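These notes open a run of structures that come right after.
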Structure I
Amino acid sequence: MGIAALLRRSIGGPTAAAGPKNEGALFPRLQKVAAKLPFLSSGMYEPSGRPSDERVRHLEAKVEYLLDELYRAKAMLRVALPQNEYISAMRAYQAKTFDFQWSEIVYHDQFLSNPAWTKIAADDVAARADQPKEWFKGKKILDAGCGPGRYTWAFATLGAHVTAFDVSPGGLDYARKACAAFPNVTIEQRSILDPLPYPADYDLVWCYGVVHCTGDTLGALANIARHAKPGGLLYFMVYTEPRRGNVFDYQYYHEICSIREAIRRLSFQDKREVIENIEGPSQTLAWFDAISSEINDLYTFEELEMLLAYLGFTNVRRTMPDETMHNVVARRLQTS
């Protein structure tokens with residue numbers, strides 16, 4: 001079956017027919033059983049016949065409660081189950097999908113492949129770290145999970161001394177070429193989950209869009225955060241749980257999950273073709289990154305605050321208020 005036909009069948013088929021005007025019982029069997037067994041509480045099902053606005057309010061309250069419980073359960077599972085064979089297999093696949101995108105999908109609006117972005121790159125990193133551009137000159141920065149090196153390059157242009165690492169050979173190849181002119185840059189191949197041979201004296205540890213793709217966000221954060229010096233900064237970006245009052249967020253994540261499921265078994269090249277047909281060449285990399293990745297954990301800001309407090313950081317704040325993602329900056333506590 002061709003890619004276009006698969007796409008139509010999986011995610012673009014005809015819309016479902018409208019439901020009947022007269023709504024029937026939602027759980028008819030339970031209603032029948034309840035009629036015979038009075039001790040079966042009607043609270044075990046959603047009874048039909050109540051005013052629709054009352055039922056909608058009841059449903060909204062239930063959904064909010066379930067979201068609260070879901071976020072709590074996810075937070076506990078992320079700490080309790082970071083290591084197992086299935087997660088290890090997913091991480092291996094994750095490394096392959098990132099290597100493909102860094103090697104084969106070159107263009108992105110906010111990458112070095114876009115000349116317009118290189119002109120604002122310094123302003124971008126300064127805004128994300130919530131520091132003036134002058135602050136970076138002479139600073140020691142660890143770029144954890146540098147990918148194709150766009151931020152490594154930006155730091156170098158500001159006069160920082162940068163150590164960058166990533167697990168992807170394709171990303172590292174691009175980063176080394178991009179930063180070849182800077183003697184103040186070191187680029188190495190390492191995993192963010194493995195012990196790192198760096199001192200704890202970096203003015204800024206930077207990690208954009210990596211830790212939530214590891215299956216062990218706390219472990220990854222702890223592994224890099226220990227290299228910030230006392231009083232030094234930690235910056236990272238992770239994806240956010242849907243904003244509770246924003247229907248677009250729920251629509252977006254459902255579309256991401258649905259398309260990921262529909263094209264999961266395709267090769268990377270075929271996935272790229274599908275996504276490019278949907279979003280166009282200029283947006284292929286961003287959407288491939290979101291859809292092909294199997295691990296993309298979502299976080300509330302409150303959960304991140306607790307993780308950072310546990311790791312010994314204070315003054316936790318969000319930057320880039322116009323972005324949906326969490327851009328988080330925190331300062332490592334001074335040792336006595």
Structure II
Amino acid sequence: MHRPRSVRDAEVGGKRVLVRVDFNVPLEDGRVADDTRIRAALPTLELLLERDAAELVLCSHLGRPKAEDPAFSMAPVRERLQDLLPDERVRLLENTRFDPREKANDPAFAAELAAHGDLYVNDAFGSAHRAHASTEGVAHLLPAYAGLLLERELEELGALLEGPERPFVAVVGGAKVEDKIGVLRALSERADRLLVGGKMAEERETLAPLGEKLLLPVDVVAAEAFEAEAEAREVDVEDMPEGWLGLDVGPRTREAFAAEIAGARTVFWNGPMGVFEWPRFAAGTAAVAEAVATCEGHTVVGGGDSVRAVDELGLAGRIDWVSTGGGASLELLEGKELPGVLAIPAA
């Protein structure tokens with residue numbers, strides 16, 4: 001795995017620093033609803049300021065606007081950033097995706113961004129798997145370094161690849177097996193046990209080649225329809241009524257998964273065990289979250305839904321590392337090099 005050089009080694013005194021951050025945060029009523037990602041960037045920004053950088057020019061995307069759209073303006077993010085880091089040397093540019101050249105990794109747009117800095121720091125791990133102008137293109141135009149958050153993400157996830165303490169248990173959930181089959185194959189080679197839940201656990205023929213390490217649900221909470229208030233019952237997988245849907249793992253599966261996690265020395269979890277947004281189908285995801293939080297081994301949680309679950313349950317502080325990257329973490333664990341990381345010279 002490529003190990004990029006660190007911002008710790010950059011000479012920033014008196015210089016302008018262009019920093020790619022991941023401020024793709026949720027907004028509600030024109031305000032930042034969750035500032036976790038903004039706070040995650042603060043250690044890198046504070047380090048640069050402490051080392052007398054003349055100016056920090058920050059850039060990030062927000063959502064998926066098709067063009068300039070006030071609903072995706074960085075103004076609320078800028079306001080929250082100023083609350084958290086009230087330093088006149090810090091400036092946040094407008095949403096990079098307002099310009100279609102961003103996603104196209106257009107050299108001219110990369111050059112426009114590069115004009116804001118004397119050097120470049122990428123601290124946006126959650127976007128490092130995308131070869132965009134602000135994540136990849138600009139890194140070839142300025143002296144480039146990895147921020148502290150990006151560095152820590154690579155360290156934590158790299159340890160899962162290169163030398164996890166065993167037993168290593170991987171827990172993967174979600175809806176579509178085709179979205180995660182690559183990382184499932186990779187994890188089946190590295191982990192001692194692979195626990196699969198969520199709707200994709202129903203794809204048993206597709207998952208069968210993953211071998212004896214694979215543990216699938218033996219019972220589910222099923223419903224007649226995909227509705228929050230649909231009639232639900234706990235059934236063995238073999239006894240699923242025809243036409244019903246498995247919307248959560250059942251109590252015996254929760255117990256089996258929790259036992260595997262409890263005995264692990266390393267745990268990686270990505271993806272919910274069911275439709276946890278609906279209370280009657282949330283018990284499986286909650287059971288996994290609690291098991292990971294109480295595990296005495298080293299625990300890593302990645303992916304938006306899993307992170308949301310541990311946050312909502314108040315368990316995030318008991319996880320050793322909560323990753324900021326969903327797709328980026330999965331691609332890294334699959335063995336792929338991330339364009340935003342690869343563009344930074346090696347340490």
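Where is mean count of other Cβ atoms within 10 Å over residues 128-135 largest, in which of I, II?
On the way: I: 15.8; II: 24.8.
If we compare mean count of other Cβ atoms within 10 Å over residues 128-135 over I, II, the biggest value is for II.
Between I, II, which one scores greatest on Kirkwood radius over Cα pairs in Å, for residues 136-207 alone? Provide the component values of the computation, followed by the final result.
Values: I: 11.8; II: 14.5.
When Kirkwood radius over Cα pairs in Å, for residues 136-207 alone is computed for each of I, II, structure II gives the biggest number.
Which one of I, II has volume of the Cα convex hull per residue in Å³, as calculated from the coordinates, equal to 190?
Values: I: 190; II: 138.
Considering all the candidates, the number was obtained from I.
Here distance in nm of label points 7 Å out along Cα→Cβ at positions 80 and 232 was derived from just one of the structures I, II, and that gives 2.9; the source is II.
Identify the structure, out of I, II, from whose coordinates helix-only ellipticity at 222 nm (-39500 (n - 2.57) for each DSSP H run of 4 or more, over all residues; to 500) was calculated to give -9500. Computed on structure II.
Readers should treat all values here as calculations from the given coordinates under stated rules, not as data from a laboratory. Computed from a predicted structure; not experimentally measured. Cβ atoms are built from the backbone, for glycine too; each structure is taken alone.
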